[in-house]
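> Listed after this line are the structures, all set down as structure tokens.
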Structure P
Amino acid sequence: MSAFYHAFFYQPILDALVWVYHNIAFQDFGLAVIILTIAVRVVLFPLFYKGAKQQALIQKIHPKIKEIQETHKDNKERQAAELMGLYKKHGINPFASFLVLIIQLPIVIGLYQVILKEITSGFFDNFLFLSFIDVKEESLVLAIIAAALQYVQAKMAMPKEEKGKASPAAGIGKTMLYVVPGITFLILTKFPAALGLYWVTTTLFSIGQQAYIMKTLKKKEEKEAEKEVKQELKEMHEKIESSK
């Protein structure tokens, strides 16, 4: 299994990083990490997009999910049936995000491992990002930026709760809103700044992607609402004409 992973994930990513370093990034390891991270995210964009879209749709119908859970809390079979019906109505596959994660995880882990392990290899000799940040050393600034971006991303993903109706799950979500960025900060203060560059780049990409998806879904919702209003007006007009 390890030989398979090395041959089909680790080595291709390493080869790509070496190529980017020598041919595109002006032999700047930090810049090579950023370019390769963006390239990987672009290649995996359809998968990331599908997973993020499913998450956004679930966030949108969260009040209905909560209502079903509370209404049928004593009948788990009915609750499951109602939830599956709701998911089907909105075109949601509750397992899609998990499957997407499984598919993309080996590539993301491979990129992560290459960045950390190859810092000490002989493939690269310039570790000064933009000539002033040594990406082999820890960077407090990058750790703070990455944690802040992690907070923004988590905040965007949180479902909106009505005032006075906060659920236990919402309380856990708010706790994780601070815990995850805190863990991110602690991790990145112990690892080379190259990992911080990767973390900042991929999180920025995720934030932009999430904003795009939310904007697209909002436009779609507005069009559907406009279509429903036009249909209602048409039906009212037909009723008036038929009553004459």
Structure Q
Amino acid sequence: MPFVSVEGCRVHYELDGPADAKVLVLSHSLGNDLRMWDGQLAAFTRSWRVLRYDSRGHGETSATPGPYSIERLGRDVVMLLQALRIERAHFCGLSLGGMVGMWLGVNAPERIERLILSNTGPKVGPPSRWDARIHAVETGGMAAVAEASAERWFTPAFRQSCPAVVDRIVDGLVRMPVAGYVASCAAIRDMDQTEDLGAIVHQTLVIVGAEDSAIPPAAGAFIAEKVAHATLVSLPAAHLSNVEAGGPFNDAVVSFLA
């Protein structure tokens, strides 16, 4: 299991695909880990060297003391690329991963080729919503948010038709450290990248879930409006569109990067 050290944090990553191909970084959502992208590997490794990693406080990556910030999580990516001697890469992030992608597009544009921002927004509030979630987890553990998370992540139809997939992903949420989840919630709570979007100059694909209640499609439409070279795609899914609409998601990304 490969790791790199990033300013006191042990970051877990996986590299798959042709060693000489362009790198595509995949950044997962809050409460998940790099296994969230399992359904993308077969499609993406045909053309790219795929770099998946566990965000700080998630999966096998250290849950360092919080609170975190989007800047902190973005710097983790820059330092991971440096450690692996990757000068530039495509970047695909979903939800929290997309927030990191926006930060990278503004603050480390030289490291990014093309951006895919999925099921994400530049500001996701109000702060009281995140404070309430932090309190729920601190008092009741990760199980306190498991059911509500499943309802946000997937449509009722998907939860009924693919219960094993839903159970696997929710089980990962329940097993993650409270400290990492709380610190990452604070990063989202304190984030406002609304005024920064115009600085993103990369070719950008914005993906929304037509039934996403966690970060509604209007947030993605706003990103696409403010980023000069952005294309908007809507998929028949809730929040984890790469899981619920895996085929269309893969097709959209492959077409965009090709």
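We did not get these values from a lab; they are worked out from the coordinates using the rules stated. Note that the coordinates shown come from a computational prediction; the quantities given were computed from them, not determined experimentally. Cβ atoms are built from the backbone, for glycine too; each structure is taken alone.
> Output the label of whichever structure in P, Q has the greatest value of distance in nm of label points 7 Å out along Cα→Cβ at positions 147 and 195.
Across P, Q, distance in nm of label points 7 Å out along Cα→Cβ at positions 147 and 195 peaks for Q.
> Shifting gears a bit: Given that mean projected area of the Cα convex hull in nm², derived from a single structure, equals 12.0, which label among P, Q identifies that structure?
It must be structure Q, since only it matches.
> From P, Q, which structure was helix-only ellipticity at 222 nm (-39500 (n - 2.57) for each DSSP H run of 4 or more, over all residues; to 500) = -25500 calculated on?
This value belongs to structure P.
> Give the label, chosen from P, Q, of the structure having the highest value of relative contact order in percent (Cα under 8 Å, 6 or more apart).
Biggest value here belongs to P.
> Tell me which structure, out of P, Q, gives 2.9 once distance in nm of label points 7 Å out along Cα→Cβ at positions 219 and 235 is calculated.
Of the structures listed, the value fits P.
> Computing FRET efficiency 1/(1 + (r/R0)^6) of positions 11 and 91 (r between Cβ atoms, R0 = 35 Å, to 0.05) gives 0.35 for which of P, Q?
P
> Taking 61, 30, 19 as the value of Cα extents along the principal axes in Å, for residues 3-106 alone derived from one of the structures shown (P, Q), identify that structure.
P
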